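Structures for review follow.
Readers should treat all values here as calculations from the given coordinates under stated rules, not as data from a laboratory. Being a predicted model, the structure only gives us computed values, none of them experimental. Cβ atoms are built from the backbone, for glycine too; each structure is taken alone.
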Structure I
Amino acid sequence: MEFVRNKTLEKLKYDLVRDNLIKYEDLETAEQVAEAQHVNIGQVLISSGLISEETLLKFLESKLHIPYVNLEDYSLDKKCLSYINLNNAQKYKVIPLFEIEGILTVAMSDPLDLFAIDKIVEDAKCEIEPVISSENAILKKIEEYYSSGSSVGQIFIDENKPKYDWREVLNNEELTNSLSDEHIQKLIRAILKQAISDDIHELFFEHIPNGLSVTFRKNAQNVSTGEIPAMLVSSFIARLKTLSNLDPTVSELPQLGKLSFKVDDVALIASISAFPTIHGERISIKIYKPPKKLSDTGLDEKKINTIRKAMSTPGIVLVCGASLSGKTHMIYSILSDIATPDKNVMTIESITKYNLENVNQCELNEHIGFNLDKAMRFIEFQSPEVLYFEGISTKEGLDYFISLVFKNKVLITEFLAENIADLMKKMSMSEFSMFKSLLNCLIFLHNKDSVEVFDKKALEKYFA
């Protein structure tokens with residue numbers, strides 16, 4: 001299985017040794033780790049501390065005679081976003097900066113990727129001039145600019161129009177008589193608009209004899225909002241998958257993707273899960289709102305200080321609550337609060353909901369065999385100080401998670417529980433005896449306005 005390559009570094013990696021920037025044996029180790037983790041060698045060199053990102057970028061600048069541009073405080077020409085769509089920007093880690101006299105200057109993390117340059121030239125239909133930039137900086141700019149402007153692969157909702165039921169769009173004669181991507185996307189846009197308007201965070205589509213049912217889930221109740229007729233189902237599912245970077249030709253295997261859209265100038269992320277059933281694919285959408293600062297979550301200063309203290313000491317911080325209670329949102333706020341450039345904070349997630357500054361987020365990919373088991377076996381090579389596991393589903397995973405505490409790691413994870421009594425019952429199982437003794441802090445979200453925070457002393461009483 002081929003790992004993600006950076007053609008520029010593949011060509012110049014031995015020059016790093018010749019210039020005494022890294023040792024040959026360190027290069028060999030980094031190559032092995034990169035192949036095992038399916039990432040490029042540059043990411044491994046930087047994350048392992050073998051070379052700083054700035055040194056590496058300056059090295060590439062001198063070798064390639066291609067200018068290096070620091071994107072941190074750089075303002076792009078938004079008119080140029082139309083030259084490169086969101087999918088290609090993310091795929092090739094490239095973003096347009098400005099265009100002068102028919103020449104488009106683009107920031108790239110891999111300026112020797114000729115295939116990427118050819119694809120960009122083909123789409124932009126103009127000459128390309130690359131400059132070198134940090135991969136992380138490019139991805140941050142992609143999220144910042146493509147979330148705030150029109151781009152292919154995103155859905156933007158116009159909230160100036162009066163609120164309407166999505167079925168009004170469905171019943172529009174123009175849509176009914178057309179199967180074009182544009183008209184199908186209008187239907188997707190309308191469903192998402194109503195979901196956000198009704199404060200819905202989970203919705204799903206199921207095959208029925210006459211088409212596809214559209215169901216919103218709120219307060220643990222499923223509410224049917226209408227049906228998409230059979231003649232539109234294939235086009236609807238294909239377009240939704242394409243927007244979510246899923247393969248529209250595959251329906252026999254589960255797929256997990258991510259959809260970006262916008263409401264009231266707020267960029268939102270949704271995870272899209274397609275799962276095969278005997279009646280056809282069931283598609284579930286979970287919408288995640290952008291994380292707030294920890295100080296803006298409604299917690300008082302005492303609770304915030306308890307969390308910060310727990311996150312500074314080896315041990316486990318557990319975030320609990322019912323489904324859609326905001327567990328992930330709270331964890332993202334905590335990670336953002338404690339993450340600094342000099343601290344190695346890492347995550348292992350099925351889907352990364354939002355890019356967090358100073359956090360090394362890892363997204364699992366079952367399609368290429370990069371599952372939780374493989375992530376756990378290799379994550380220690382990265383020497384994380386703080387580690388977020390999205391979920392632990394096996395006894396082996398729990399044992400490994402616990403073992404990391406004895407290696408001076410700060411761990412944070414989430415647990416599904418309807419209430420404190422439900423949590424206590426689940427934690428009474430013998431498998432959790434060591435886990436409980438290592439808890440530094442328990443955060444229980446009853447709802448968005450009611451959050452309890454227990455420190456280690458209080459937990460000792462609970463689990464006595």
Structure II
Amino acid sequence: MFISVLELFTIGIGPSSSHTVGPMVAAENFIQRVREYLCGRTPKKHLRIRCILKDSLAYTGKGHATDRAVTLGLHGYLPAGVAGDDIGQLDEQLRQRGAVSLDGWPPIAFSPAKDILFDRESSLPQHPNGIVFELLDQADKTLLTKTYFSIGGGFITTLAEIDQVVAPLHMTSAGRYPYPFDSARSMLQMASASGLSIADMKRKNEQENLTPEQLNDGLDEICRAMFRCVNNGVSTEGVLPGGLDLPRRAKYLHDQLQKNPQQATINDWLCAYAMAVSEENGCGHMVVTAPTNGAAGVIPAILYYLVHHQKTSAEELRAFLLTAAAIGGIIKHRSSVSGAEVGCQGEIGSAASMAAAGLCAIMGGTPAQIENGAEIALEHHLGLTCDPVNGLVQVPCIERNGFGAVKAYTAASLAMHGSGQHFMPLDGCIAAMKQTGMEMSNKFKETSLGGLAVSISEC
């Protein structure tokens with residue numbers, strides 16, 4: 001099992017990695033397939049593209065801007081390429097076109113209002129985040145169809161590939177990597193045998209594909225993007241989009257802490273930083289998937305605190321991210337980070353687990369203490385539901401990022417006060433999360449059909 005740190009942490013846009021980033025990637029992939037299909041054929045008029053969103057994407061796609069993501073993707077845009085753009089303005093321009101343009105062909109009709117269907121009636125058994133794209137002729141005959149699944153963290157797979165996906169990610173074979181751990185247990189065994197830290201083992205694996213300079217540059221870029229998200233969030237006021245009319249709070253909180261720093265606790269700072277990123281995500285702005293957009297505030301909050309309050313070095317930040325990625329890869333391999341699959345325990349829980357591991361690493365923790373910190377953080381998120389109000393990544397998501405960061409810091413502190421020996425192994429905790437997700441009602445897995453999403457009292 002191998003997943004690169006630079007794939008686990010990716011720069012893109014909010015509000016959701018599985019409902020925004022993944023569908024955009026899938027749509028862009030489909031338009032490439034359309035281009036290949038039409039190559040060499042006689043140009044025809046009156047072709048049309050249709051997109052059918054299934055299950056969780058159908059239920060919460062509006063609140064998660066899935067329709068906007070599909071529109072952008074079909075016009076050839078990818079998340080990283082539009083991270084600095086005014087997405088709302090770009091989306092409006094594309095919608096007004098009413099068609100997708102391909103070189104050498106008449107415009108292919110595509111109207112998001114008519115051609116993106118939110119199908120809540122029929123399901124795809126393979127995964128709750130299914131997307132079906134169709135190229136239709138004038139008589140609505142299907143010329144080309146492709147089914148994709150957005151499997152969490154911005155990753156996608158196709159119907160043809162889904163059976164080869166390893167819960168829930170299509171990963172590179174680890175056979176050619178020097179430290180091919182696929183569990184926390186094997187990770188600890190390899191660390192003990194080699195005498196290397198978890199970060200060093202991860203680095204050696206990464207350097208099978210990247211030069212040391214490329215890896216460091218990529219890690220540094222991730223950090224800069226995370227810090228930019230925090231800075232944007234703590235300097236911006238206004239109301240979050242989507243209809244709940246929630247005011248942004250991170251700037252006000254941050255201003256209060258700066259006025260009275262002697263009264264501020266670490267919990268206060270972590271919440272301000274995590275909520276700042278989450279508010280940026282809720283606005284559809286640039287964020288770093290870490291490991292999802294819904295949990296994008298947890299790791300940046302910890303890193304920002306370390307740099308601005310403890311003067312942590314660039315090399316320590318790299319070790320943090322490498323260690324966190326090692327834990328995140330194991331969680332992805334053995335369970336899921338998708339709220340539509342296992343609830344928010346897979347998003348905030350995974351992010352907190354990764355953050356706790358990274359924090360233990362730069363605090364000088366042993367591999368055993370790092371594994372313990374990751375387990376503590378994940379354990380105390382088990383059973384957490386994904387029940388976003390109005391399908392928006394705002395309530396309870398924004399505050400939940402703050403609490404995830406606080407729990408991560410607490411877990412790391414607790415682990416560092418121990419020897420690393422503990423009762424429940426991380427692998428067991430990951431297995432429990434997966435089992436809990438499998439038994440969790442679909443009402444609590446990013447459908448907005450239960451929990452807080454249906455518990456709003458009208459005044």
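Please state which of the structures I, II yields -15000 when helix-only ellipticity at 222 nm (-39500 (n - 2.57) for each DSSP H run of 4 or more, over all residues; to 500) is computed from it.
Working: I: -11000; II: -15000.
Derived from the structure labelled II.
For which of I, II does mean count of other Cβ atoms within 10 Å over residues 11-18, calculated from the coordinates, equal 15.1?
Numbers: I: 15.1; II: 30.4.
Going through each structure in turn, the value belongs to I.
Look at distance in nm of label points 7 Å out along Cα→Cβ at positions 195 and 331 for each of I, II: the largest one is in II.
The maximum of relative contact order in percent (Cα under 8 Å, 6 or more apart) over structures I, II, that is, the highest value, falls on II.
For percent of Cα pairs over 27 Å apart, for residues 83-290 alone, the highest value in the series I, II is held by structure II. In terms of volume of the Cα convex hull per residue in Å³, the structure with the greatest value among I, II is I. Taking FRET efficiency 1/(1 + (r/R0)^6) of positions 235 and 443 (r between Cβ atoms, R0 = 35 Å, to 0.05) as the criterion, the highest value among I, II goes to II.
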